[in-house]
Structure I
Amino acid sequence: MVVALMLGTAAHATGQETRKIAGGSGLNVAVYEAGNPAGPAIVFLHGFLGSHLVWGEQLSGALADDYRLIAIDLRGHGASDKPLQPEAYTSSALWAEDVAAVLREHDLDRPVLVGWSYGGYIISDYLRAFGSEKVGGLVFVSAVTKAGTEAAQAVLQEELLGIFGGLLSPDVGMSIASTRAFLPLLTKAPLNEETYEVALAGAMMVPPEVRLAMFSRELDNDDVLSGLELPTLVVHGRDDRLVRVSAAEHIAATVPGAELLVYDGIGHAPFMEDPQRFNRDLREFMRAVREVSQNQ
C-alpha cells in the first residue's frame, strides 16, 4: 500500500482564505482558513519541517462542513517569515505569541488546538504564557512536550536519532540527504512520489539556522500539563517510527482526564494515514468539548 496524501491540494481548498498576521516580535505568520465560518473553531499546528499543507485531508474534507478550520505555517516554515537569528526560535514566549495573535486576530471563541509532533511544544508554550482560559480543548497528535533532556531523548526512535544531526546540519549535502531519509519515517506505508516531492520541497524551505535553533530548547512541560482542566485527546500511531508511544502515554497520564487513542498499523501522521478515522475521532471530540462548555 502507498500513502497518497493531499499535501498538494490543501492550498486550493474550496473557500480557503490566506492572510498574514503579526506574531511574536512582529514576525509575519501565514494563516489559512477554510470551512464553516460560523462553526466551532479548530486551529492546526503542524510539526518540524512541515506546513499547513499537511492538513489537506482536514481542510478539504467533511470537517469543513461544520467547523471553522484554521492552519498556521509555523515561524520559519512555509510562507511565514524565516529570520535566521536563533533567538527567534529559542524563546517559548514568541511561539506562544504567534498562537495568541491567531486567536486574537481571527476573534476565535475557545477554539480547539491540534498540535502534531513539534506542535506539542507550541501548545505547551501557549498554555505556559497565556493559560487555558481562551481555549476549549486540546488534541496532541504524535506529540512531544519535552526537549533537550535525557527524558526527551528517551521517547525518540533510534531511526530518528540516527539522522538527527544531519537534519540540523548547515552542510547542504548532509541536510538534503538527511531530510530525504526523514520524510519516509513519517508514515508506515510509503509516500507516493508526488506527495514525497511536495513534502521534500516544503522541508527544504526551512533554513539550517531555523532547524538548529528549534532544537536548542530545553523544555519540560509536565507542570503545565498536570494543572490543566481542559478536554484533551491524545492520538498516536502504534507504528510511529519517530516518536515512541510512551510519549503519548505520558501526556495522557499527565493531563487530568485526557483520553488516549492509539491507532494500530499507523505511523507518525495519523491524520494523513487514516484521515477518515482521525476526522471521525476529532469530530467526536469536538462534540464532547461542546458538551463540557454547555455544562459550565
Structure II
Amino acid sequence: MPRRKGFTLIELLVVIAIIALLMAILMPALRSARERTRRITCRSNLRQWSFAMEVYAADNDYRMPATYGLDVGGPEGGRYPGEIWFNAMAERAYKGTRVATDISYESFGPYLPGFDRNMNVIDDVWKCPANRSRSYDDVAKRRAQRGYFRMHYSYFGRVDLWKPGIATHPEDIPRKFGSSKTIMFADILYNWMRLMVYNHGKFGYSFEDDLYAEKLENMNKGGRGEDGLPSITGINKVYGDGHAEWKKRGEFDLQQLGDPSLETTQHYIKGHNARVGTFY
C-alpha cells in the first residue's frame, strides 16, 4: 500500500520560522494600531469633558471652576491640573475658607456622563484607555483618606484666580469658557520630583498611585527611557472652543521636560515647588 508522506523536521522548522518572522513584522504594527485607537478614544473623552464644561459654564454665567489648588495664597502655593476635589467641603476644610472655587466631583460631575453621586462608580469617560492603573479603584477610600483625586486628565481654568508666577504662559489658560486659543483639558503630563506621570508613552503609560503604594506602575526608570528622557509619545489637548490637537513628543524640550524649572520656556504649571508641576 502507498505510504502517506508527512512533513519533515526541516520543513516544520521552516514553517515555524516563517510564522515567527511574520509575527515579528506584524506585532509592532498591531501595537501601533491599538495605541492609535486608544489615543483617538482618549481625545473623544476629552471632547466630552469640554462639552460638559460648556454646559456647566452656561449654567454659571459662562464662568468655569478654577484648577485644583493647594495653599494658593501661601509662599509655596501651586495649582495641580491633574487633581480634583471630591466636594466643596473638602476644599473649604483644607484651605480654611468659606468659598469654594475649584473643580470638584460635586460641582462638575453631574455634567459629565458616568458620575455616581455616591462616588463609588466612575465611568470610562473619566479614564484614559491607555492608562490601566488602579487609580479609579475604590473611589470611596480615596475620598475618605485625602479629599481629592488624581485624574488621568488635566483641567486648566480661571487663571484670574491663580497666584502670579504659577504658570509660565498664563495667557494660554482661560478665564472664561469659549476661547479657541486657550487650552481647557489635556492628557496628564506631570513631573513629581523627576518621576514622570503620563498616559501615552513608548513603553505604555506611567502613573503614580501612592494610595495603593504602587508608585509608578510602568517602571521604565520613573517614566523614562534608557536615555534618561521622559518616554512620552505625546498628549491630546482640547481648547476652549472644543477643537483638539495632538502634541507630539518632538514638540517638547525633552531635556527640560525631565528637569523643569520656572525659567524654562516650556508650558509649565508650578506645584509646590519648581520640581513639581504639569506640562501642556
Notebook entry, point to check: Computing helix-only ellipticity at 222 nm (-39500 (n - 2.57) for each DSSP H run of 4 or more, over all residues; to 500) gives -11000 for which of I, II?
Noted result: I
Check: Which structure, out of I, II, was distance in nm of label points 7 Å out along Cα→Cβ at positions 68 and 252 calculated from, if the result is 1.9?
Finding: II
Margin query: Tell me which structure, out of I, II, gives 41, 21, 18 once semi-axes √(5λ) of the Cα gyration tensor in Å is calculated.
Written below: II
Item checked: Label whose coordinates, when FRET efficiency 1/(1 + (r/R0)^6) of positions 20 and 164 (r between Cβ atoms, R0 = 30 Å, to 0.05) is calculated, return 0.00 (choices I, II) -> II
Margin query: Of the structures labelled I, II, one was used to calculate mean count of other Cβ atoms within 10 Å over residues 196-203, giving 18.2. Name it.
Written below: I
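Laboratory data are not the source of any read-out in this text; all were calculated from the coordinates shown. Since this is a predicted model, take the numbers as computed values, not measurements. Cβ atoms are built from the backbone, for glycine too; each structure is taken alone.
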